[in-house]
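Novice: In structure tokens below, several structures.
Read the figures in this text as sums done on the coordinates, not as results from a lab. Owing to the predicted nature of the structure, the values given are computational and were not obtained by experimental measurement. Cβ atoms are built from the backbone, for glycine too; each structure is taken alone.
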Structure P
Amino acid sequence: MSENDKNTKNTVFAGRIFSVHLETHVLPDGRSAEFELVRHPGGAAVLPVLDDGRLVLLRQFRPAAGGMIWEIPAGRLEPGEDPADCVVRELQEEAGYRAGKLEPLGEMFPTVGFCTERIYLFLARDLIPVPQSLEPDEEHLEVVPLAAAEALALIDRGEIPDAKTQLALLLARFRQLV
């Protein structure tokens, strides 16, 4: 939808990570409707694969999820940042690895009904250990290598509720990459 197809009526909140707007959009049939939208710059996430085939997952404290949650390394895109550059940064900061090879897995809208966030998914191989560089809110983070079958079993048991992690694992398995 082009900028001419919407009219931002009111910015309700503007924060460091996202903003909330009341907007009027022209629908495909020509009518107009008001929407509450969360505008987010997007993010990128990476499924790291060790040389022995194990996957690198994180256990990270997430207040929105009510505690510790299984995830893959991910981060918010900086203005103008390429998603591949974002996952290179996040893989090093959070998991302590540098990738020799990155492969795009796809992209997703985690909450398309009200949020503009788009997450780009990658698979990383040829990992080289490097020092982590955790941000202060990431200090309760554990790096956990798991066999692919074990990670997929966590999804099956409902122990990985994070959508980007589920999708990256399932896409990688579907394409027989793990």
Structure Q
Amino acid sequence: MIGYAFCGSFCTLSRSISELRELISLGYSVQPILSEAVYSTDTRFYAADAFRDEVEALCQKKAVTRIVDAEPLGPKTPLEALIISPCTGNTLAKIASGITDSTVTMAAKAHLRSDRPLLISLASNDSMSANLSNIARMLTRKMTFFVPMRQDDPITKPYSLVADFSLIPECLTAAMAGKQLRPLFLA
């Protein structure tokens, strides 16, 4: 079973859920994990309850939505891999700094204790400014991998990077073999 965590880059949730569907069609059993923001925030992109219901129906499992329920994902309920998609800059910074104050950061901490792959599919407006050092820090961590990314709008959002979500299945295969898919930064 793999874990699939959603963070609050709300404009990218539809791209991420498409790749979740693809992974399920490839035969993966998936444990969904929702950040507090995704679990409770209605946006113009999704109503929180509708999103949760859709994800749980796809995975045929109740989503992990609380820190206390995320902690066993390492020691008691080991996952083959954990995907965070989308991963916000805030979540990336917390994981890089060892902060575990949310469901997703606790899932990542618990999972990383098992030396199994963590795959980060970043979507952040500050990736090439405040979070650039966190990308570098995570690249040096054992069993941590990134979905290749590109600037989504270099003119109006010059520091933003968004992963190519369509590469998640290929990146998962590579990560499970201990490899980072390259190039990391796409044109």
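Novice: Determine which structure produced the value 3.2 for distance in nm of label points 7 Å out along Cα→Cβ at positions 27 and 51, calculated from the coordinates; the candidates are P, Q.
Specialist: Values: P: 5.8; Q: 3.2.
Considering all the candidates, the number was obtained from Q.
Novice: Kindly point out which one of P, Q the value 3.0 was derived from, the read-out being distance in nm of label points 7 Å out along Cα→Cβ at positions 59 and 83.
Specialist: P
Novice: Still on this structure: If Rg and Dmax of the Cα atoms in Å is calculated from each of P, Q, which structure is the one that comes out at 18.0, 56? Before the final figure, lay out the partial values.
Specialist: Working: P: 18.0, 56; Q: 14.9, 46.
Of the options listed, only P reproduces it.
Novice: Another question about this same structure. With distance in nm of label points 7 Å out along Cα→Cβ at positions 35 and 147 computed per structure, which member of P, Q shows the largest figure? Don't skip to the answer; put the middle values down first.
Specialist: On the way: P: 4.5; Q: 1.4.
Max of distance in nm of label points 7 Å out along Cα→Cβ at positions 35 and 147: P.
Novice: Another one. So helix-only ellipticity at 222 nm (-39500 (n - 2.57) for each DSSP H run of 4 or more, over all residues; to 500), computed for just one structure, reads -4500; which one of P, Q is that?
Specialist: Working: P: -4500; Q: -10500.
Derived from the structure labelled P.
Novice: Assign the value 2.4, calculated as distance in nm of label points 7 Å out along Cα→Cβ at positions 19 and 75, to the correct structure from P, Q. Can you show the working numbers first?
Specialist: Numbers: P: 2.4; Q: 3.1.
Going label by label, the one that fits is P.
Novice: Supply the structure label, taken from P, Q, corresponding to distance in nm of label points 7 Å out along Cα→Cβ at positions 11 and 139 with the calculated value 3.3.
Specialist: Values: P: 3.3; Q: 2.5.
It must be structure P, since only it matches.
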